[in-house]
Structure 1
Amino acid sequence: MDVTKLKQEVIEYAHQIGIDKIGFASADTFESLKQRLITQQALQYESGFEERDIEKRTNPDLLLPKARSIIAIALAYPSKMKNAPRGTRTDRRGIFCRASWGKDYHHVLREKLSKLEEYLREKREDIRTKSMVDTGELSDRAVAERAGIGWSGKNCAIITPEFGSYVYLGEMITNIPFEPDTPIEDKCGTCNKCVDVCPTGALIQGGQLNAKRCIAFLTQTKGFLPEEFRSKIGNRLYGCDTCQTICPENKGKDFHLHPEMEPDPEVVKPRLKPLLTISNREFKEKFGDISGSWRGKKPIQRNSIIALAHYKDITALPELASLLKNDPRPVIRGTAAWAIGKIGGEDYTNQLNEAWMAEGDEEAKKEIEKGLKMAMNTKSSQS
């Protein structure tokens with residue numbers, strides 16, 4: 001079969017099924033990436049969500065024996081929300097990052113890749129493939145960069161000339177020797193805005209990220225959020241867009257090409273106080289279709305508490321006090337206590353004292369102590 005002709009047919013079919021950009025790369029080992037990953041692991045800059053085996057992350061042949069090429073795809077997602085609701089002083093709202101708007105992108109891209117696989121199988125009986133989106137062993141960004149989808153920006157995102165960095169990425173390893181495309185020239189130049197503006201200093205330098213300090217990672221953790229980061233996340237419930245919104249390459253980029261990616265404003269910019277008591281079933285019904293729900297409701301509730309503290313929302317104090325007294329989860333009890341103190345709930349010092357006496361979890365107890373200290377300081381400053 002003429003592989004050159006097949007490549008063109010695949011490109012045309014990809015566009016027919018709604019793939020916004022497609023590129024082809026060799027299945028050679030990602031040697032430069034391997035060295036960077038070794039450095040990242042040595043510095044303990046990885047989040048822990050990644051595949052630990054560096055060989056699997058950099059050698060496609062380990063994932064699909066006799067791999068010959070990789071097909072990379074990109075789908076553009078919106079950067080602006082239509083009819084975004086506005087919070088009020090007594091009814092504050094949180095926000096999910098843009099990459100979590102609409103239907104979970106893992107499902108959307110896997111559907112596209114499945115169609116591509118089926119198309120190739122109809123063309124060649126000997127086709128073998130392995131597809132992945134985000135959670136696979138390979139680095140989506142490294143594949144996309146090699147395939148000419150875009151360049152790897154200083155913010156560690158793939159930046160495309162057409163859609164900026166507002167793209168979802170996926171790839172398919174194949175045993176077909178497709179001709180590789182040419183990588184795109186890096187256009188970041190001397191611009192360092194993303195590094196300079198990163199709220200937590202997670203971008204150590206252009207192209208190097210300490211994932212453990214990244215808000216996108218921190219909002220997904222389930223334990224107590226380290227106190228140094230609580231003032232940084234603001235009203236973010238999941239993810240962070242700061243290094244994308246500041247990027248000059250993203251200016252004016254807003255594409256609404258896929259109806260399933262359109263955000264439901266009440267889902268991605270939800271009211272905070274109702275999240276404090278939402279049931280598992282209610283959470284799944286409302287948020288289950290978006291990628292930001294994958295860790296369950298606990299991180300979202302913890303982040304909601306921190307957001308209410310950020311706003312110093314005194315109307316939330318009764319709900320926070322109820323969580324402090326009744327919630328079975330130490331992280332939620334402790335974070336609620338901290339938030340009460342942060343908001344300035346000096347009227348709740350008796351409840352904080354009672355909670356401290358009854359608390360059996362040491363970490364939660366320390367958070368109650370922090371809340372008490374802040375509440376007492378507020379009381380004394382107003383005396």
Structure 2
Amino acid sequence: MAQTGDAEIPKTCKAGVVVNEGPDFKLAVEDVPVPEPGPNDVLIKLNATGICYSDIHYMLNDLPIPKMSVFGVRSPGHEGAGVVVKVGSNVTNWKVGDRAGIKPAYDACFDCELCWSGKETYCPQSPQIGLQFPGSYQQYVLSPARYTQRIPEGVDDFVAGPIMCSGSTIYSSIKESGLKPGDWAVFPGAGGGVGHMGVQLARAMGMRVVGVDGGDDKKELCMKLGCEAFVDFTKVTDVAAEVVKICDGKGAHGIFITATSASAYKTAPMMARIGGKVMCIGLPPPGDGFGEANPLLFIGKNLHMIGTKVGSLLDTQKALEFAARGLLKPIYEVFPLAKMPDAVAKLQAGKVAGRLVVDFNS
């Protein structure tokens with residue numbers, strides 16, 4: 001083994017890799033080479049990674065983007081937390097032993113208006129980890145030193161991992177919505193990985209929160225986390241009408257669509273009050289959209305439709321600060337590394353309340 005500081009670095013490491021990329025993909029745990037950091041990189045040994053539905057989209061090839069295999073990538077994942085074990089020759093702002101995390105955006109140019117304004121995840125030169133670079137399903141991963149996330153004290157890796165994507169993403173959307181304390185915030189998909197963190201953050205920001213999801217387990221989770229009301233789409237015939245009734249009979253100030261289903265997008269505009277914000281977050285299957293919500297509805301209700309991607313470096317830092325203060329606590333189920341394929345299958349089947357996290361050390 002090569003050694004840097006106190007960290008022993010093996011030649012190979014375990015990774016979840018996609019097999020038969022496409023509609024019938026499988027995930028397998030295999031040995032892969034440990035990468036060598038370039039002059040401006042850090043090498044991170046991950047202790048935990050969250051499992052995100054975007055990973056499944058990448059493995060299914062069901063988004064209108066190039067395949068993972070086009071970039072020679074077999075390991076998805078973009079919610080990793082661990083420790084720096086080696087730094088590149090030019091790196092001065094990180095040292096071996098520092099706690100670090102990786103997010104969906106791998107890097108950015110930092111030389112354009114988007115980067116200067118804190119929207120670096122929209123930078124055209126911002127590639128995606130787990131798609132264009134090996135992701136957090138691989139235990140040892142590279143990250144550009146300038147775009148690696150610091151993890152604060154008091155936030156363990158099983159909490160920090162999911163916040164790198166889910167927590168940061170929903171924090172960014174809530175911030176961009178402009179909702180104020182006392183406003184009604186509705187979360188279709190409230191019991192999912194992104195939604196359940198949105199419930200907590202919105203509540204911590206003083207909003208009145210309504211969860212929309214299916215099943216008693218999702219209801220129990222959402223009410224425990226601070227929802228004022230819950231609408232079960234498996235039991236309520238007209239979900240939008242029920243949401244409007246709960247929200248003073250006028251509708252919500254903001255609807256944060258964290259679900260990935262076509263039905264969530266079709267019904268969300270009907271939940272909004274005059275001037276409401278419809279925040280698009282979850283990635284629906286291609287061809288699905290707002291359906292019956294034609295422009296007349298948007299015109300008549302002065303609706304605002306806003307799409308938000310993953311959070312910036314600052315968004316992620318702010319979300320981690322909520323966690324450090326005890327106001328954001330991802331609910332997660334831990335799987336050992338060997339059971340990573342089972343975790344992916346469980347998420348793909350839609351049987352997850354909260355988040356799934358893989359422990360690389362078990």
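Side notes on the structure shown:
- Mean count of other Cβ atoms within 10 Å over residues 60-67 derived as 15.9 - corresponding label from 1, 2: 1
- Value -7000, calculated as helix-only ellipticity at 222 nm (-39500 (n - 2.57) for each DSSP H run of 4 or more, over all residues; to 500), assigned to which of 1, 2: 2
- Structure (1, 2) behind the derived value 3.7 of distance in nm of label points 7 Å out along Cα→Cβ at positions 20 and 36: 2
- In this comparison of 1, 2, the computed figure 23.4, 85 for Rg and Dmax of the Cα atoms in Å is attributed to 1.
Where a number appears in this text, it was derived from the coordinates with a stated rule and is not lab data. In this text the structure is predicted, and so the values were computed from the model without any measurement. Cβ atoms are built from the backbone, for glycine too; each structure is taken alone.
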